Structure 1
Amino acid sequence: MWLFIAEGSTEAVPINASDPNIMISDDGMNSVLMINPFEEAYAGTYRCNTTNIAGTDAGDVNVVYKPPEEKEWLVSTWSKCFPNCHHGVRNRTVVCVTVSNHMVMDGCTPPPPPSEEQCTERGPCTEWVPGNWSVCTKTCGIGYQVRRVTCRATYDNTIELNDSECLTARPPVFRYCNIHDCPCIEPAYCSYYVGTEMCWRTEVQRDCWCTCGPAP
């Protein structure tokens, strides 16, 4: 049997089993008392009296009511304004914390203050949109590539504008590629001319330019 002794009293009275906030679970071996929600009126001493072949025993549990932690919204300062085409946006951190030690909690009221808002600073409404580079004009010996770079609206990049409406420097539309010497390919007989006067002949140098070099 469970008894209750209110704070400031010495009288032990039976637990009110009809109280909807109180539930007692007893399997004959163990008896468990649960109170939910626990309010200030339930603070006091709870005594469990047990009787078995060994005799009668009682155990007391003193339960103290602790009021819920007071909570509040902790708000950081606003960030700088991040501009876009039509308006800027700035944000801040908003968290629910306990007043006493700023421990993060749930359940703050009223609803949280805004964590994001528009600001007056505006950004550009245009941007450069580069296309893909073309295939290099050469596989060796310095080739070049080109691409198309267009000025478009940031809010809809399918809208193409005049280049003068983009205020920043345009990305490059030309670049060199495959900047390395080409492999030497010439007829096999050219090796016979090495160290001979034949290498000075223009017609030989035309075919054997790797072995004999260009004509002087």
Structure 2
Amino acid sequence: MLRSRPGDSGARPLAAPFASPDITVGPDGRPRAVVLNLGSREVVASTEFYSVPAGLPVTAENARLVGTGNPAIIRPGEAVTVSCNEPWLNRQADVLVVMAFHPELDPVARPFDVLADRHVGQMNYAWVGTYAGSLPDGDVRVEIRPAPQGLFRLKLYQEGALYPRCDRIMKPHGHRFHWMEVEGDLRMLFDLAVVDNNRLTLGVGPRGGSPRSGLLTRVTA
């Protein structure tokens, strides 16, 4: 089973929302998922990771296989974290879909249907929102709003500042924004990446130097 939300017991069908808290992207860019065994016997689970381009229905026709996870031995009532064998490189995708199953004992009945099948989990990277957190040199706030033609307007504020340090209109590359700002004599690199539905990581540092990193949490939608 792949949980659709905290407290999910596996009962289906579901009503929305269906943003799984157990599907994330690791620092190496590889998707990963927490797979639970609700049965009474040990199973060896197969796991498949897919991406779906933004704006398209989540169907087999629109899905692209990112990769698979190693077979996972899961004892009854327990869970394991399975990592994809490939990084997520589809720059146009904003949805990850994971299917975990045993092909004979517990197969997927409704592929890509997260509302109807507990073997299917979906992770929506909804960028829009306000996120707050801390870097080693102070608190920061990031505001992301939709812009025309599938772009996003991103503003980054330092603690106590009236005006943004960064104000950019960009398109994300897969699960991250990456850009450069010229600040005096320095070329500063910024990297903003998805952790899950409600958290981002932000790294800031001079070109050729070590970035300062921190975790940002969604404070408003």
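Every read-out reported here was derived from the displayed coordinates using simple, explicitly stated rules and does not represent laboratory data. Computed from a predicted model, the values in this text were never measured in an experiment.
Looking at Rg/Rh (Cα atoms, Kirkwood Rh) over structures 1, 2, structure 1 comes out largest. Across the set 1, 2, relative contact order in percent (Cα under 8 Å, 6 or more apart) reaches its highest value in structure 2.
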